[in-house]
Structure P
């Protein structure tokens, strides 16, 4: 099977998808923005060909590249695993007759108001939402729905540029902020009270063949705005033992059907609170921030290879037996500036060393990253344990004990 893979060299974990495809016997042809000689030997060796373009989001350049490849070999698939690359990949598929996720499905998975409208029509519970092209529409929505409200880019990923507003003054400020950054259309939606998590899948022909449910502690907006918080997300190994997780999985299956998702990885955000389980949004691609590393560690299975096996052969290779729960805790510097040192690492190693997957500690002198940069922007520790509650306690202990000194 000949698979064209978009941008194998950047960001750094992209190489793992290309290597996984090669490991299951696929013939991988890369298209990327880097010179081929800058790619590492292992990655170059995993690909039978590589085509450089100026930008992998340039539809014309990508179409020409794929047509050139098609003039040399039959192309069975075109895969893109970065959110910003998915629409052009879908457009190229349709222009060149390659099967895969359609433009319509990609649009619905990226445009939040359209996504939610399609899901409401399919009976999936979501927050009230709308696309806003003019300020008066935002004020009308606020009057009809009430505060708090969430404003975000229509095609953004995760919590990037997401804002919560609690009153007229904050809404006015948010609209000004979006306008100053050139936004001409934004998504506005009802704030849903409750605990936040996500449901990730690998689907084949619309049927989920692998899935994982993961919890945020605390919710993302709070985590990305408070320096003193050491935020976590933790994937559970209790999915088979809970009616709630069954409800999450059933909702995920309805979303996949309603949006016309065939064979793809997915990443779905959800809330659960006083109004029950509510769908938030979906990406028709793998999750970021090392989630698949946690899923691999919690199952003793290479999830990248599982994805590749489904893409190339249409079936999973290994079951998810879920012997462990696994999680990450982000460790924020005490101030912006440069890393000056760490304390508490040896204590944690002594108490929990056998359960530590890995840790990342930027060297002394390294520039700090802002709080809102995410879970892996500065220091972090990843752990696993057979018992979910025990794991949560260990991650809390890490957050209390390890300090990142900076100034």
Structure Q
């Protein structure tokens, strides 16, 4: 029974936040270039990508956007020919950015509300890993007030305070049989909060070459009094009481370098390189309010590695009203093989994207983008549960945003 409980606890929301759930859809312009463009674009989304660029905006604006992230994964157990697929799910990460301040001034203020981490996956209750996971939904919502200052005409610096609200809801089967023949089930859900910051500088060189450096701090979200509900036969109810738990969700820091330069009067090329500090995820700890001989507090090592991503994109202004974009990128996984699990069966991934912006008027513009991420197939055996097999995952993310400027 203790081994069963330990397996149950591996469905921790900490794992969900740390393993391949970073969402880079805050700007649909950047999405159209596979995530590049922190040095190229000077707009409301600079609150997230490069706070130092914000003060270089001529006027003010508000941008509202959302993506439809569709995560599709397949699993084939070792020595089996049967393939199990996740159910169709859409995760809608959103962003709202607004800027304030005098026109053509040396300072600018802004606020952003966005979702840099999130995910949704549903494997159902009839697959080999049902004792690891049935379904999950999770989201981290960042609220970031920001100030930016133009030190010279070419150099800007800015930063913002980050307040995070993290939400997690997941379930998994328990290897005990209910009266109707189905397996028991555990449901874990909770909300936590954390704090951090975002700093950035932006510099224009000669010949319209731009550089951007930004640092987004780690945010350790403390989840208190989450709900742990167990559906088990009455004879086991005393061993699995409905209770609460505390946990910490470590969201990693990242350091980003961006560069952009013109290839012609209508074409700009941009590249971004990002270092992500996933090594803060060293262990998984659960503290239950009510303990029984089988429901004990646990700690399990994870030892994630730091990760790196690189993106390159092209921005082509076809005419005064229409701009087209395309990009490619590569992302290294932070997850070591023994710790891969069905929450987000991560591996190195390649991505390709396309997008456009159309100026509806002097004040309104519409941007749309689509990115495909192909996660390389990975055959692994989970160190804790022993689940062994091959995962293959694709992620589709169309998105749209609308901007009003004044």
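Quick notes on this one:
- Origin of the value 20, where relative contact order in percent (Cα under 8 Å, 6 or more apart) was derived from one of P, Q: Q
- When mean projected area of the Cα convex hull in nm², for residues 85-228 alone is computed for each of P, Q, the largest belongs to: Q
- Ranking P, Q by Rg/Rh (Cα atoms, Kirkwood Rh), for residues 29-164 alone, the structure that comes out highest: Q
- Label whose coordinates, when P(r) over Cα pairs in 10 Å bins from 0, in percent, for residues 317-372 alone is calculated, return 20, 31, 22, 17, 10, 1 (choices P, Q): Q
- Between structures P, Q, the greatest calculated value of Rg/Rh (Cα atoms, Kirkwood Rh) is seen in Q.
- For -1000 (helix-only ellipticity at 222 nm (-39500 (n - 2.57) for each DSSP H run of 4 or more, over all residues; to 500), calculated) the corresponding structure among P, Q: Q
- When distance in nm of label points 7 Å out along Cα→Cβ at positions 261 and 277 is computed for each of P, Q, the largest belongs to: Q
- Of the structures P, Q, the one that 0.00 was derived from, the read-out being FRET efficiency 1/(1 + (r/R0)^6) of positions 61 and 181 (r between Cβ atoms, R0 = 30 Å, to 0.05): Q
- Origin of the value 1.2, where distance in nm of label points 7 Å out along Cα→Cβ at positions 349 and 381 was derived from one of P, Q: P
Every read-out reported here was derived from the displayed coordinates using simple, explicitly stated rules and does not represent laboratory data. All values reported here derive from a predicted model rather than from experimental measurement. Cβ atoms are built from the backbone, for glycine too; each structure is taken alone.
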